[in-house]
Each structure stands twice: as structure tokens, then as C-alpha cells.
Structure 1
């Protein structure tokens with residue numbers, strides 16, 4: 001009798017253990033993590049990642065979770081997403097194009113596992129100086145201390161590209177740092193200028209304008225006259241409107257790249273499709289607009305535009321259903 005009870009008890013324990021394992025297994029499946037690469041503090045890339053992570057309908061998804069992860073920025077995101085260390089990220093259109101074609105600076109590898117999900121916003125170059133600095137054009141930067149963006153970021157890569165083309169990259173004292181750190185160093189007179197490649201208004205520039213009378217350089221003039229825009233056709237011209245920053249009461253012509261939401265090619269199509277369905281709903285877009293004014297142009301009409309990179313199958317399905325492809 002005791003043996004029967006022991007067998008029965010053991011059977012019960014085994015059944016309970018199996019149930020626990022099944023529940024744990026389901027929990028693991030439910031907690032499959034999609035890492036979304038953002039950027040450094042003070043940059044819009046991180047706002048994108050954070051915004052998607054904290055959106056309540058995204059947090060309620062049972063099949064997977066989204067985890068925003070900081071990074072150096074566009075170039076690092078391209079490499080990590082291609083390698084599968086990040087499933088999704090924000091990358092500048094130019095870097096996706098250069099990487100796919102093996103034309104990254106000092107890097108001939110082809111990053112062909114990075115596929116487009118959606119166009120997010122335009123990101124212009126901004127070069128901040130003091131009004132009384134005597135810096136009016138790129139040639140005036142020679143010998144100056146300049147914040148050039150985080151190493152590995154899109155800002156740094158585009159700064160190197162543009163400054164090298166203009167012949168000043170090796171003639172300045174370069175300081176690789178994030179936007180907020182650069183604004184603080186600028187405020188302490190440790191920098192003569194700092195470069196950003198992000199949507200406006202930038203919190204870092206707003207910070208700099210609180211402690212100094214600032215000016216923004218006319219970058220479009222140098223870019224167009226030098227032939228830079230002809231050689232790198234994925235850049236487009238735009239103007240930072242007058243009054244965007246305190247004391248800058250004039251329009252500041254510049255050039256921009258586009259920020260893309262991208263995904264690794266091995267991410268399941270239904271994951272990409274699900275996230276697009278949530279974020280590009282009326283409520284999802286309202287949520288993103290609330291994260292930063294930069295996202296005001298995110299909508300169903302713009303999401304599949306100005307993209308030359310192949311779409312992820314999940315994104316292709318979504319945009320075709322919306323009649324945009």
C-alpha cells in the first residue's frame with residue numbers, strides 16, 4: 001500500500017514538474033527578445049527605440065518583447081543588425097546604402113542582411129558655433145576644437161565624410177563625444193564648435209543656446225559649391241527654420257540624410273508586420289508624436305518613401321496591404 005502511495009505521489013510530482021516545465025517553456029517563448037538598437041543619450045535614435053519599447057500595445061505582445069538598447073549610433077547599428085546582435089535598429093539611409101554596396105569608409109564588407117522596415121524622419125547636419133567666434137564657413141574651422149560625434153555613430157561617419165571632402169578633417173582638433181557631452185564641453189569653452197546629424201530641434205543645441213549666444217553655419221553652401229551633394233546623392237538639401245533655437249533668428253540651409261527603421265533579414269516576417277501594424281496605427285503614431293516633434297512626418301504616406309534598400313518581407317507585406325508598394 002505504501003509503495004502504491006509512493007508511486008502515486010511520485011507520479012503526481014512528475015506531472016507537476018512537467019506542468020512547470022511547460023509553463024516555463026511558454027514563458028520563454030513569450031519572452032523572446034527583440035533588441036532594438038538606438039543611439040547615444042541626447043540623440044533621436046534612442047528616442048525611437050525607447051518610444052517603441054514603452055508603447056503599451058507593444059509591451060502587451062505575448063509572443064515577444066522589445067528591448068531598447070543604447071549604441072554609438074548608425075554605423076554600429078548597421079554592423080550589429082547585420083550580424084544579428086540587434087534584431088532591429090535605426091540607421092541612416094546613406095549608411096545602409098553604402099554598407100550594402102561595400103562602400104563604407106575603410107570597410108569593403110557588404111552588409112546585405114540589413115533590410116528596410118520604414119522611413120522615420122529626415123536628419124540634417126547642424127554645426128554649432130558661437131556668434132562671436134569668427135567661424136563663418138568650413139575653412140574657418142582649421143585649428144579649432146570641434147566635437148565630431150561619437151566614434152561609431154552616423155554623426156561621426158558623416159562628419160568625417162563631409163569634413164574630409166572639404167579638406168579640414170585632418171586640420172581640426174577632433175573630439176569624439178555624444179551630443180549632450182559636446183554641448184556641455186561647448187558651454188565650458190572646451191570646444192569651438194560641435195557637429196550634429198539629427199533632427200531639429202535638438203535638445204543638445206537647446207542646451208548650448210542656454211549658456212552661449214550660438215550660430216548655425218550655412219552648410220548647404222559649402223556642400224553644393226564643392227560638389228559634395230553630387231558625389232553623395234542620397235543627401236538632400238533642407239533648411240533649419242529661423243527661430244528653431246534661441247538667438248538663431250535666421251534660416252540655416254543644410255543637407256540631410258533619412259533615418260530608417262531596419263531589421264535583420266532573419267527576423268520572422270510576422271514580428272516585423274506586427275510591430276508595423278501597432279506603430280503605424282492612429283494610436284501608435286499619436287504615441288510616437290508625443291515622444292518627439294521630430295516624428296511628426298511619420299505616417300502611412302511617408303513610411304515607404306525615399307527607400308532604395310530592399311524591404312524586409314514583413315514590411316513588404318504591410319506596405320503592400322496599405323497600397324504603398
Structure 2
């Protein structure tokens with residue numbers, strides 16, 4: 001699995017010290033692995049397009065996109081700080097900058113603080129209710145990395161952190177959080193349980209040795225079945241969101257393709273091979289994309305006044 005679990009080689013050590021430091025900071029915030037940005041971004045875009053009836057102000061979209069990049073990067077920094085004593089025991093994370101000593105814990109905290117403040121600065125461009133909601137977002141991002149010490153469902157907190165962009169999108173555009181928004185938020189929480197369980201299936205053998213808790217460990221041999229039930233639940237929630245929002249064929253087409261992608265993910269994890277579980281996790285980016293494209297197309301081609 002070397003393509004997923006890189007090692008620091010001799011060539012890396014030959015680089016100038018400033019280059020190694022810069023690359024270490026880039027790896028701390030996962031600049032080389034944007035999958036987390038996309039998984040955080042898609043629910044926010046879904047919510048912005050529904051809350052804005054297909055025409056959200058582009059400057060608000062820009063604020064959310066930039067905030068997503070900053071907060072995901074901040075979340076990676078605080079995650080590595082929280083896991084600094086565990087990462088060296090897990091194959092996939094053994095070469096993270098804190099685990100190898102390239103970056104000190106206090107530096108990771110500083111990165112988290114600076115990026116969070118920059119994201120908060122962006123939120124100040126929005127209304128007061130959205131600013132208040134952003135405090136919850138920072139709290140969830142701070143708490144999540146420590147949950148694997150206390151619960152087998154840290155993915156639930158991750159889902160709340162990743163999904164909080166949904167109610168924030170509605171407050172930014174409508175200054176309220178209607179029931180439809182909370183249903184979409186719930187679907188996003190369920191989605192995180194789905195893809196992060198697949199992610200945890202990659203690390204399960206190492207996590208058991210290190211004493212780390214995860215949904216993959218909790219679900220055990222029933223992992224595929226429970227993930228399948230969660231996938232079905234998410235599809236039902238998204239179907240009801242579409243019904244309530246009065247969405248049309250574009251949304252239903254995207255949802256249908258998404259259901260097919262969920263089926264493909266089930267096929268990938270069938271043997272619980274670590275590489276294939278990681279591929280299934282990555283495939284969720286396509287789920288988020290096709291759903292957004294369906295939503296975007298639905299509003300774009302809607303008759304005037306429709």
C-alpha cells in the first residue's frame with residue numbers, strides 16, 4: 001500500500017532544510033490530499049443552492065469555499081496534534097510531520113489557531129446569526145480529533161463538524177434554519193458515518209493494536225451491512241429533501257447515479273481489503289459531485305418563474 005502510505009526517502013532528506021519544513025507544513029494541512037476539502041465542501045454547496053433557489057450570491061459561495069479550505073486545513077492540524085502519540089503506531093499515519101518530529105506540537109496548534117482566525121474573518125462578511133453559528137463549527141472541529149479516545153463513534157462528531165456548513169448556508173441566505181435544512185444536515189452526518197467507516201476499515205488492524213476507537217471496530221463483522229443500511233437511510237433522506245424542496249429531474253438523476261455509486265462502494269469493500277476500502281472512501285467524492293451537478297442542472301434548466 002505504498003502509494004497511500006508514503007515514506008520519507010533519501011531524496012527528501014537531501015532537500016534544503018527550508019524546503020523540508022515547507023513541505024512538512026503542507027503535509028500537516030493535507031495540501032497534497034484534497035479529498036477532505038471536497039467531502040466538506042459538497043454539503044455546503046448542496047445547501048447554498050437549495051437555500052438560494054439555485055441562485056446563491058457568488059460572493060457568499062466564495063466565502064464558503066474559502067472557509068471550507070481553511071477549516072479543513074485547520075482541522076487536519078488539530079487532528080495531528082491530538083493523534084501525535086498514536087500516529088506512529090498506525091501504518092497509514094506513521095510518517096505524518098508530528099509523528100516524525102518534523103513539526104512540534106505547539107506549531108500545529110499555532111497553525112490551527114491562525115487558520116481558524118482567518119476562516120472566522122471570512123464569516124464576519126456574513127450576517128450575525130451565521131457568525132454565531134460559526135462558533136459551533138470551530139468547537140466541533142476542535143473536539144472531533146479527541147473523540148476516538150472516548151467513543152467508538154468519532155465519525156458521528158466528524159459528521160456534525162462536516163455537516164455544520166448546511167445550517168450555516170441557510171442562515172447566510174435565509175437568516176433561519178428550516179426543517180428542510182436540518183434534514184439535509186442529518187443526511188450529511190449519516191454520509192460521514194458511511195465514508196469514514198470505510199476509512200476506518202483501512203486502519204482497523206493498527207487501531208486495535210494502538211487502542212484507538214472507531215466505528216469500523218464497533219461494527220465488526222457487520223460493518224458492510226451497517227454501512228449498507230446507512231447508505232439506504234441517506235438516500236431516503238435525500239429523496240425527502242428533494243421532495244420538500246420541489247426539485248426535479250436533475251436532482252433525481254443525480255440521486256440515482258449516487259445510488260449506483262453506493263452499490264459500487266459496497267462491491268469494493270466486499271473483501272475488506274485495505275486498498276479497496278480506501279478506494280471506496282475516495283469514491284464518495286464522486287457521490288458528492290454528481291449530486292451537486294444534478295442539483296445545479298435542475299435549477300439551471302428550470303423554466304423561468306418555475
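Assuming 5.5 is distance in nm of label points 7 Å out along Cα→Cβ at positions 145 and 273 as calculated from a single structure, say which of 1, 2 it is.
Working: 1: 5.5; 2: 3.3.
The structure behind it is 1.
Out of 1, 2, which structure matches 62, 45, 35 when Cα extents along the principal axes in Å is calculated?
Numbers: 1: 98, 44, 39; 2: 62, 45, 35.
Computed on structure 2.
Ranked on distance in nm of label points 7 Å out along Cα→Cβ at positions 33 and 209, which label among 1, 2 comes first with the largest value? It would help to have the intermediate numbers written out before the result.
Working: 1: 3.8; 2: 1.8.
Top value of distance in nm of label points 7 Å out along Cα→Cβ at positions 33 and 209, among 1, 2, belongs to structure 1.
Here FRET efficiency 1/(1 + (r/R0)^6) of positions 185 and 289 (r between Cβ atoms, R0 = 30 Å, to 0.05) was calculated and came to 0.40; which of the structures 1, 2 was it taken from? Each step should come with its number before you reach the end.
On the way: 1: 0.40; 2: 0.95.
This value belongs to structure 1.
Upon calculation of distance in nm of label points 7 Å out along Cα→Cβ at positions 89 and 281 from the atomic coordinates, which of the structures 1, 2 produces 1.8?
Values: 1: 2.9; 2: 1.8.
Source structure for this number: 2.
Supply the structure label, taken from 1, 2, corresponding to semi-axes √(5λ) of the Cα gyration tensor in Å, for residues 105-192 alone with the calculated value 27, 16, 12. Kindly include the intermediate steps, with their values, before the conclusion.
Working: 1: 27, 16, 12; 2: 23, 20, 7.
Here the read-out was taken from 1.
Kindly point out which one of 1, 2 the value -24500 was derived from, the read-out being helix-only ellipticity at 222 nm (-39500 (n - 2.57) for each DSSP H run of 4 or more, over all residues; to 500). Provide the component values of the computation, followed by the final result.
Numbers: 1: -12000; 2: -24500.
For helix-only ellipticity at 222 nm (-39500 (n - 2.57) for each DSSP H run of 4 or more, over all residues; to 500), the value -24500 is produced by structure 2.
Here, each number is a calculation from the coordinates, and none is a lab measurement. Here the structure is a predicted model, which means the values were calculated and not measured. Cβ atoms are built from the backbone, for glycine too; each structure is taken alone.
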